[in-house]
Structure 1
Amino acid sequence: MDTVQAQLESSWDTARVWTDLDQALMRPERVWRLDLTKQKWKDIDHRLRRFRGLKELVLDKNKLDSLPPWIGEFQTLERLSIQGNQLTRIPQELLSLGNLRELDLSDNLIEGIPEDIDALARLERLLLWSNVIGHFPPSLSRLDSLTELDLLNNEMSFDEQTWVKELLPGRTLHFSPPCRCDFDD
């Protein structure tokens with residue numbers, strides 16, 4: 001790779017954000033950032049597979065309740081935002097996104113964090129505010145790159161918050177005040 005290409009790739013977060021899928025599809029090799037907010041999608045358009053160099057994908061405020069298995073093919077993806085949808089779990093396919101640094105699944109219906117969340121070894125920010133998360137696996141402690149976990153507006157007891165704090169000492173954690181809730185396990 002030449003020096004110019006290396007410099008361009010290192011500064012991808014200042015690259016153009018494409019918001020029109022049809023226009024972006026005319027030159028998919030040049031699209032690093034794609035924002036498809038409010039497309040009213042119930043399913044992800046299969047044409048997204050053509051964006052092999054994608055670094056950032058935003059699918060906020062759609063009607064997605066699942067993701068296709070091929071979403072794990074985006075090996076260059078560093079930021080993924082799927083907030084304001086109808087996901088009830090963190091899809092297993094996302095755990096194969098080895099370069100992911102930021103995952104935003106806020107404002108969904110997610111009930112727990114998967115046991116093998118530590119597969120996202122480069123993850124720095126995990127944003128899960130406004131979900132219904134009730135499961136926090138010990139593997140969270142193996143996310144060595146994680147600097148921030150946002151769990152605002154998740155009904156969590158004092159004991160659950162203490163558990164997460166023990167798993168992730170020295171990290172920036174966001175909680176709402178603990179509830180006086182008695183969960184059925």
Structure 2
Amino acid sequence: MEIRHYLDLMHTLEKLKCAPRHSWTSSGRRESVAEHSWRLAMMAYFVQDEFPEADLRKLLCMCLFHDVGEAFTGDIPAFEKTEADGAAEDAALEAWRNSLPAPYCRKLTPLFAEMAAQETLEARLYKALDKMEALIQHNEAEISTWLPLEYELNFVYGAEAVTFSNYLEQLRAEINKDCAEKIDVAKEKAP
């Protein structure tokens with residue numbers, strides 16, 4: 001890749017470091033899209049023994065690239081995102097992919113199509129972990145950062161995404177336990 005194009009690409013991707021997500025970190029600041037994608041990739045790496053038939057390289061690429069569209073649109077929480085928002089993100093992402101050198105465009109176009117179709121193990125796994133990472137982050141943040149609707153939403157968000165795997169259903173159950181405990185502790189501390 002031509003050096004200038006490479007640097008321009010890195011400048012575009014840097015926007016993911018600056019794009020805040022709805023989630024907060026345990027230190028009390030907004031999480032960035034890049035931080036979410038990084039931990040999602042770490043989650044995928046550390047479940048590889050549970051899914052030995054999965055193509056780890058493809059899975060990691062899905063985790064790293066899944067929110068690139070948010071470099072252009074910003075993060076919109078799932079409970080606020082409309083079809084129009086999704087279409088705008090998809091259009092921006094397609095324009096970005098088409099601006100890449102041909103070999104990268106040829107590799108990423110089918111990857112994004114596979115992610116959208118949600119038919120392969122890797123696609124379903126990245127999507128399930130994506131939702132679980134958001135919930136784990138919510139549980140790590142101060143409960144004062146939660147919106148009222150999240151007290152219920154956190155117990156159901158992503159439940160459908162894990163149904164293909166007993167391991168992921170167990171992970172989801174543990175996340176729910178952490179969520180319930182966090183809410184109980186907050187109730188005990190309330191005046």
Structure 3
Amino acid sequence: MPLRLVLGSTSRYRATLLRRLVSDFEQRAPGTDETARQDEPAPARALRLAISKAVAAAGNRRDALVIGSDQVAELDGQVLDKPLTPERAQQQLTACSGRIVQFHTALCLLDTRHGQQHTHLDRTRVHFRSLDSREIQRYIEREQPLDCAGSFKCEGLGISLFERIDSSDPTALVGLPLIALASLLRSCGIAIP
């Protein structure tokens with residue numbers, strides 16, 4: 001039975017990134033409850049959710065490598081969830097102006113043949129430049145970043161909001177750390193490249 005690759009996410013951003021490594025994979029909605037737990041640190045939340053997504057997307061499959069990933073944005077210990085509304089995006093970006101936001105991107109590769117979970121956690125520090133309210137409003141109207149943690153899309157116009165990004169893997173900020181994923185896939189027998 002051939003080994004299948006499954007992305008436990010319906011995110012178009014993660015699917016686009018994964019296509020940089022492999023062309024043949026299945027996308028499955030994990031249906032994971034993403035509710036935060038009380039006093040749960042942001043990195044622990046990201047890792048817990050990445051594992052939960054991989055396990056949920058695996059279902060009863062015994063022939064797959066299942067990828068789960070999650071990202072949690074944090075400003076001064078406070079989690080910045082997806083804003084969902086333009087008003088909330090305005091508030092988040094105003095709070096981020098001139099400050100450093102940490103993005104914790106967790107990855108889980110679940111090998112259903114053996115039940116093994118391979119995990120990785122990436123931390124990216126984004127240095128926002130000082131933003132005025134008109135810039136923020138124009139950005140939100142143009143980009144509509146309502147489904148993105150931290151209210152921006154770095155793969156689009158959001159890059160104009162920053163002074164600097166500190167990261168060991170630039171793809172982690174988009175939501176799927178490809179350097180780590182390529183390594184994990186190779187360790188499970190997938191030829192990359």
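Just so it is clear, none of the values below were taken in a lab; they were calculated from the coordinates. Keep in mind it's a predicted model, so treat the numbers as computed, not measured. Cβ atoms are built from the backbone, for glycine too; each structure is taken alone.
Computing helix-only ellipticity at 222 nm (-39500 (n - 2.57) for each DSSP H run of 4 or more, over all residues; to 500) across structures 1, 2, 3 gives -3500 for structure 1. A value of 0.7 for distance in nm of label points 7 Å out along Cα→Cβ at positions 17 and 33, calculated from one of 1, 2, 3, originates in structure 1. With mean count of other Cβ atoms within 10 Å over residues 65-72 derived from the coordinates and found to be 20.8, which of 1, 2, 3 does the value describe? Traced to structure 2.
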